[in-house]
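I've put the structures underneath this note.
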Structure 1
Amino acid sequence: MIIYRDYFDSFIGTLKIVANDQFLVSINLAKEIKDCRSNHIVKITKKWLEGYFKKDVPNWIPPLMPYKSSFRQKVINEVLNIPFGKCLSYKDIALRINLPKSYRAVALALKENSYLILVPCHRVVSKRGIGGYSLGVDKKIKLLEFEECESINL
């Protein structure tokens, strides 16, 4: 299987976009820049990111590699429904997937999010504060401030 990759510069750093012939595989912070090899999925992902960083989020997403865990897939699908500028708690997500006591498992599932920005795990916060983020709390705060998130105090 051929792997494609390209990069996208943003205010939180350079994002590395990885795809195969069928799915977006990941969006993560680039540790180093390597040769680019683009395909349709990488190109539409860059277009989506361009819209996001202009505060004009597209109403579509590139095809994501399905998760093997049905729980994780439910969590990701629910997080995809959080609108730009809104925040929910881990407990809110657990309630929305009808597993009200699984808020810690929700946090663990989001810790493994392979699609930074696109699957907006930065919009999920702790009831007691900002919560964690794989890129660090400072980048989470930058993203929430950029979105003018109205549900929490930064």
Structure 2
Amino acid sequence: MNVFRLAGDITHLLSVVFLLLKIRTMKSCAGISLKTQQLYVVVFVARYLDLFTRYYSLYNTVLWTFSLYLEAVAILPQLILLQRTKNIDNLTAHYVFLLGAYRALYLLNWVYRFFMETHRIRWIPWLSGLVQTALYADFFYYYINSWKNNEKLKLPA
């Protein structure tokens, strides 16, 4: 059993739970980027559109690749919104952290699979995953520091 993939999937699920919890408790979507949510809708439609077909085609491959590249940069509007916002609530910070942790755990999943399974390396997921995790690196740094110092998260402008 691949613990990293399971942990990544659970972390991704938790990020959605935190997002819904924030919207329900605050009764507002303030601090959540609509553009990021719209991009994630496009990502998941492109990625899972082929579930309803039984054939494998170039379109499936193109849509899957597009979804990986788009997912890598879909968080950018949210990160820009957080930098512009001086007041970042904890639920939003946890939501973004869990989204980044999900992708970082998937990178560990791919490393694990590289050593444990015999198959070729799929460079597209590796590259898009590295780009996505790198985009989160700055946020991770400030998130962990604020957590260690028991302070409210503040990102540099």
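Table for the structure above
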quantity	calculated
Which of 1, 2 yields -9500 [helix-only ellipticity at 222 nm (-39500 (n - 2.57) for each DSSP H run of 4 or more, over all residues; to 500), calculated]	1
Structure (1, 2) behind the derived value 1.6 of distance in nm of label points 7 Å out along Cα→Cβ at positions 103 and 127	2
Structures 1, 2, by mean count of other Cβ atoms within 10 Å over residues 63-70: label with the highest value	2
Among 1, 2, which structure scores highest (criterion: relative contact order in percent (Cα under 8 Å, 6 or more apart))	2
Per distance in nm of label points 7 Å out along Cα→Cβ at positions 47 and 119, the highest-valued of structures 1, 2	1
Origin of the derived value 16.7, 53 (Rg and Dmax of the Cα atoms in Å; candidates 1, 2)	2
Mean count of other Cβ atoms within 10 Å over residues 31-38 - highest-scoring structure of 1, 2	2
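All of the numbers you see were taken from the coordinates with simple rules; none came from a lab. On a predicted model such as this, the values are computed, not experimentally measured, just so you know. Cβ atoms are built from the backbone, for glycine too; each structure is taken alone.
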